[in-house]
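Have a look at these structures, which come just after this line.
Please treat every number below as a calculation from the coordinates, not as lab data. Remember, it's a predicted structure, so these values are computed and weren't measured experimentally. Cβ atoms are built from the backbone, for glycine too; each structure is taken alone.
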Structure 1
Amino acid sequence: MTERHGQVLDLVTEHGYCAMLISDPDSDEPDWGYSVGFPKSLGQGEVIVFGLSDDVHRHMICEVFAKCQGAGLRLTDGVRIDGLLQGFDVIARKVHVSNIHTDHLRFAMWCSLFMCHQPLTEVYQLVWPSAATGLFPWDSGCHPDVIALQPALYQPRLNS
C-alpha cells in the first residue's frame, strides 16, 4: 500500500468518502472526478462526473454524499438531483458494468476490495445538461460540446 492509498483510507474513515479529481492536460479525455468510499459509508454506489472544473466536481460529489447521508437520497438510474449545479438538475445514470474499470475508477475499485471485501459493481454517473438549452447528452439537439465532455458510461463499452 502506498502513502496515497493510506491517505485515501484516512479520508474515507474520517469523512465517509474521498473525492478523487483527475486532470491530464496531455489527454484528449475531459477532466473528471469520482467518489471513493460511498459503498462503505453509505451502502450505495460510487459517483463519477466528467467535463467540469475540479471545484465543481468536488462540490457535486460532496453534495451527493450529504444528500445520501442526511436527506436519504437513494441513487438509482434516472434519479434527478437538485442543488448540485445552479439552476439545473443533474441526472444520475447507472454506469454499465463494462465501464467500471481502473481507467476511471482506480481508487474506488481498490477501496471497495480493501474495505468492503468485494469488487465495485455499482457506480452512478452524474450527468449535467447544457446551460444554454437545458438539454442532456441523450436529448436531440444537445450541443456537441456537452456530449463530448461526458462519455456515456451508462451505455455498454464498445469492444468489451
Structure 2
Amino acid sequence: MQHPSPTTDNRAEAKSRFNAALEEAKAGAAALKAEGRDRATAYRDQAKHKGDDLAAEAKAYGEEAKVKGRELATEGKVKAGEGLRSLSKLVNENAHQVDEKLGAKYGDYARSASKSLDGYAAKLDEKSVDDLVEDGREFVRKSPGKALGIAAIVGFMLSRLFRGSR
C-alpha cells in the first residue's frame, strides 16, 4: 500500500481548511446581511411611526388653528356689523346738522349713506364666515386690481392706527 506524499497531504489539508474558512466567511456574511436587513427594517418602522406621530400632531394643531381662526373671524364679523351700525346711527343722528349747514340735499345724502351702512350691517349678519370668505375670493378673482388697491389702503390705515396707539 502506497502512502501519499507529505506534500499531497498538506495540500489536501490546506484545501480543506480553505474551504471551511470560505464556508464560515459566507455564513458570516449571510448573518451580517440578515442583521443589517433586520436593523434597516426596524429603523424604517421606527421612522415611519415617528413620522406618523408628527403628522398626527401637525394635523391636530392645524385643526386647532382652524377652530380658533373661525372663532376669531366670527368675532370680527360681529364687531364689524356693530361698527357699521354705530357709524350708521352716528351719520343718521347728525343728518339734521348737515341739513342746517349744507342744505337738505346733503342731509338726504347723509341719511341715504346711513341706510346703506345699516343695510351692509344686516347683510353681514345674514352671511356666514364661509360665505364671506367665498365672496372675498370671488371679488379678488373678478377684480384683482381693486382688491390689491383696497388691501393697500386698509394696510396703510391699520399701520397709521397702530402707529398712533403706541
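Structures 1, 2 were shown, and Kirkwood radius over Cα pairs in Å at 15.9 was computed from 1. Could you tell me which structure in 1, 2 was used to calculate semi-axes √(5λ) of the Cα gyration tensor in Å, for residues 10-81 alone as 68, 6, 4? The value was obtained from structure 2.
Assign the value -33500, calculated as helix-only ellipticity at 222 nm (-39500 (n - 2.57) for each DSSP H run of 4 or more, over all residues; to 500), to the correct structure from 1, 2.
2
Once distance in nm of label points 7 Å out along Cα→Cβ at positions 26 and 58 is calculated for all of 1, 2, which comes out largest?
2
Supply the structure label, taken from 1, 2, corresponding to relative contact order in percent (Cα under 8 Å, 6 or more apart) with the calculated value 21. It traces back to 1.
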